[in-house]
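Below are structures written as structure tokens.
Coordinate-derived values only; no laboratory data. Quantities reported herein were computed from a predicted structural model and do not represent experimental measurements. Cβ atoms are built from the backbone, for glycine too; each structure is taken alone.
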Structure I
Amino acid sequence: MLNQLAIGSALIVITVLVHATCIELILRVMLAIKKEIYVRWRVVTFALLILAIFAAHMIEIWVWAVFFFFIEEISTFEAALYFSTSSFTTVGFGDVTLTEEWRLLSSLEATNGMILFGWSTAFIFAVIRGIYDHHYRGVEAYSSS
């Protein structure tokens, strides 16, 4: 059990670092662009934001899948990716399962996914809120002139 907790914790640290790096990259790109551009192109900005967050989650899911495949717990990479995706999204159908030696990792991956999805939701909300706040400040300034 301690082995699973140690390995699961290491995988969680890796995925948190991936997530933090992706969010930092998104913020740097947004800061490099004039606010007026992404406020004007809100729909495109939102779509790109969601796709970037989705890509971050896919990388994180792949980290877990590669581990499961590497330790030969799941026989094909497709099955490892399927298992990892269902565990990370906390759906966990159960048609692909881990042996008793590794089954605690599926719960740790589900917890990891839940935390990172929450972080993503908060981040997306903050970005969208900032864009709309900026947009409506501009509308108010224009309408009061």
Structure II
Amino acid sequence: MANAQMAHGPVKVITFAELQQEMNIQDDTLRVFNFWATWCKPCVEEMPCFTEAGKSFSQQKVKIILVSLDLRKHLESRLVPFIEKNQISLPVWLLDAPDANAWIDRVSPQWEGSIPATLFTRQGQKYFYETQFECNLLKSYINQYLKP
């Protein structure tokens, strides 16, 4: 049983209510929620940008959370191996909320439902992008939203 627990090590399985709680925190930490999946080519292509940003902003009030939309049944077979292979050290949360239609609008009314998608939140402000990020653009947004 210990092995099954360890395999979940890099991934926290969450409900939408738990995600919403984190999205609604109003403090001076910039939270960056990147919605992605292992089967999404543009998501995988932009992943190094988020990893790099995580390192670049590690000494600042920035929390980058990778919210996986992979199916829960693929946690051990796809998600954990992907994280290990790509040496992802950022928090990875598997969103266990299969009915996307029930929660997509609650992340952002602008969201059409495609991924990658990224939500920035800070002090009650929310900024949403349904696009694949290029590294310099991601860093410039983080710098911009960090400003008081």
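Here is how the numbers come out for the structure above:
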| item | result |
| --- | --- |
| Value 35, calculated as relative contact order in percent (Cα under 8 Å, 6 or more apart), assigned to which of I, II | II |
| At a computed 0.10 (FRET efficiency 1/(1 + (r/R0)^6) of positions 104 and 128 (r between Cβ atoms, R0 = 25 Å, to 0.05)), which of I, II | I |
| Among I, II, which structure scores highest (criterion: Kirkwood radius over Cα pairs in Å, for residues 96-135 alone) | I |
| Given -11000 for helix-only ellipticity at 222 nm (-39500 (n - 2.57) for each DSSP H run of 4 or more, over all residues; to 500), calculated: source structure among I, II | II |
| Entry that produces 2.0 once distance in nm of label points 7 Å out along Cα→Cβ at positions 40 and 72 is calculated, selected from I, II | II |
| With Cα extents along the principal axes in Å derived as 47, 33, 28, matching label from I, II | II |
